[in-house]
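Trainee: The following blocks contain the structures, represented as structure tokens.
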Structure P
Amino acid sequence: MSVEKEEIIPSPPLNRRRRLLGIMIPVVNLPIFLWKAYDIPVKLSSGMQWTNQDMISDLILLLSSLALIYIMSTWTPVFTSRYWFTDKGIKIKRLLKKTLTIDYGSVARVEIYVKNASEGTVSKQAIDHAKNSASKLRKSGFKFSDYTNDDNTIALLICDGRIYMISPLYSKAFTQKLRKKVGKLPVKMIELTSRGTRERAI
């Protein structure tokens with residue numbers, strides 16, 4: 001039985017704001033969940049009924065805190081994502097998310113957004129351009145899966161009906177290696193600068 005080969009795709013560390021949010025979500029909600037998980041059985045053992053108004057409020061608070069921990073931790077990129085080239089496709093792993101592999105054959109094209117602040121702060125027009133592009137793709141029916149670690153370099157892997165967002169540290173090297181796996185692949189680089197956007201095919 002052959003062992004699948006994996007090559008790490010270098011990625012930037014999770015940015016500070018996301019890391020802080022990932023800490024704050026359980027710090028705020030977990031004590032509430034544990035408190036109510038203890039308080040509800042105590043109230044039931046004392047004879048309080050499930051239909052009691054206080055009991056209903058406690059149940060709502062218990063479920064809400066648990067739902068916030070799960071939804072915020074699962075659907076927002078507050079934990080570090082890691083990527084690999086494998087024999088079958090690009091493998092992506094993140095805490096609390098199921099490991100997935102994007103088949104090379106399913107990648108139709110790639111768009112890479114790079115923030116270049118060397119000339120100064122990235123302009124609002126450039127950021128709006130990136131947001132508008134994403135909005136148009138959503139309106140076209142694409143669903144987004146966000147596995148980014150920061151906003152400085154984002155690669156959109158555009159597949160059939162879904163777009164996977166990742167953060168390769170070296171976008172050009174990533175593109176070159178992906179082309180070796182996929183073959184002919186349209187790739188567009190959108191550079192966000194202080195003067196606007198620069199687009200080119202690579």
Structure Q
Amino acid sequence: MHSGSAPSSWVMRWAHLIRPQGQVLDVACGRGRHAHWLALQGFHVTGVDRDAEALAFADRHWPAVGAPPARQLLLTDLENQPWPFPCQTFDALVTTHYLWRPLWPTLLASLSPGGVYIHETFAHGNATVGKPSRPDFLLQPGELLRACADLRVVAYEDGFCPSPDRFVQRIVAVRESPHPDGLPARHTLTPPTGNWAG
């Protein structure tokens with residue numbers, strides 16, 4: 001990947017749940033490791049970050065694809081400026097290595113019916129192995145489950161990952177919409193062959 005690091009295996013593992021060619025918001029996208037990968041999967045990606053240098057890198061190294069999907073890279077500080085998408089919803093929200101709890105209600109309200117929320121970041125216990133170590137930056141046990149209480153949780157993990165050592169919490173949750181036939185939604189737990197190498 002041109003961003004300098006591979007996308008999260010968690011994001012790759014669950015991206016098959018996103019509507020094909022859907023609108024995806026990459027929150028705190030940094031240098032674009034997920035935005036780039038998602039664009040290569042055919043999604044229309046909006047990346048937002050407060051680091052102008054990182055966004056410039058993401059833009060310069062945007063992957064070449066046959067018919068480039070729409071993309072937007074927006075410089076804004078989500079913690080100190082108004083929400084930049086007040087009238088917009090997304091088919092997926094992707095957040096990794098970022099935690100700003102006051103943003104959760106606004107963020108989740110921006111999820112379209114059938115939309116997928118994919119979040120992975122550091123968790124309680126990480127202070128014993130490195131940074132981040134401040135409690136403000138670490139999810140407490142079950143915190144993502146509580147934040148997603150109004151969504152359908154498809155997958156959740158909370159534990160220790162070695163090499164590099166870190167404590168993480170991650171979730172995949174869907175804003176379900178009623179099926180026209182009253183049948184339960186089928187959130188496939190196994191991605192199509194060839195979409196995930198993990």
Structure R
Amino acid sequence: MKIAVLGTGNVGSALGSRWAEHGHEVSFGAKDPAHDPVGHLAQSGPHVRVGSCAEALAASEVVLLAIPWSQARLVLEQAGDLSGKILIDCINPLAPDLTGLELGYTTSAAEQLAAWFPKTRVVKAFNALSAAAMRDPMFGQQRATAFYCGDDADAKSVVRQLSQQLGFDPVDCGGLRLARQLEPLAMLYVHLAVFEGWGGDCAFKILKR
């Protein structure tokens with residue numbers, strides 16, 4: 001599968017590099033490929049390319065959006081035609097001090113992206129996980145849960161497969177409006193990881209019987 005990763009920070013690097021290890025063709029989109037510190041990504045495997053966001057998008061079927069919420073609309077508008085692409089939104093619209101969300105509860109970042117780019121198939125996923133858990137989702141014998149939601153069944157099936165390949169336990173939460181719950185859930189994770197000192201080596205796990 002051809003995957004564009006827009007964003008070369010910890011989250012984008014972790015997911016993109018691991019998908020490349022599984023044989024997917026991964027194109028990282030950087031704001032400034034000539035000056036951003038992305039050399040290590042270009043050397044992470046034969047299935048990896050690094051270029052501009054427009055170059056990455058043009059070569060993709062699936063797009064992982066892993067940039068700050070404040071930049072999301074502009075980056076996507078400048079990157080090119082998103083028609084028909086699966087857009088995996090792992091963003092949380094965090095307040096600058098990490099104590100809350102800039103929007104939510106009656107809408108969500110995922111729903112806003114779907115409204116801005118109605119020809120895409122938006123799936124909310126990977127937003128309540130740390131980069132450390134993305135690199136290694138195993139906690140003893142337990143796999144970290146990866147919640148996801150969206151309105152397109154085929155797009156969700158692709159995201160589920162991509163999640164399973166990385167070792168997560170994927171859980172379909174329903175339609176895209178459920179991002180209104182998943183984004184605040186991420187705030188609980190941020191609170192525990194940052195303000196309670198848990199760090200990134202923790203993850204949510206949901207159980208049923």
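Trainee: Which of P, Q, R yields -9500 for helix-only ellipticity at 222 nm (-39500 (n - 2.57) for each DSSP H run of 4 or more, over all residues; to 500), as computed?
Mentor: Here the read-out was taken from R.
Trainee: If we compute distance in nm of label points 7 Å out along Cα→Cβ at positions 23 and 55 for structures P, Q, R, which one ends up with the highest value?
Mentor: Once distance in nm of label points 7 Å out along Cα→Cβ at positions 23 and 55 is worked out for each structure, P has the highest.
Trainee: Assign the value 178, calculated as volume of the Cα convex hull per residue in Å³, to the correct structure from P, Q, R.
Mentor: That value comes from structure P.
Every number in this text was worked out from the coordinates using simple rules, so none of it is lab data. Computed from a prediction, not measured in an experiment: that's the story for all the values here. Cβ atoms are built from the backbone, for glycine too; each structure is taken alone.
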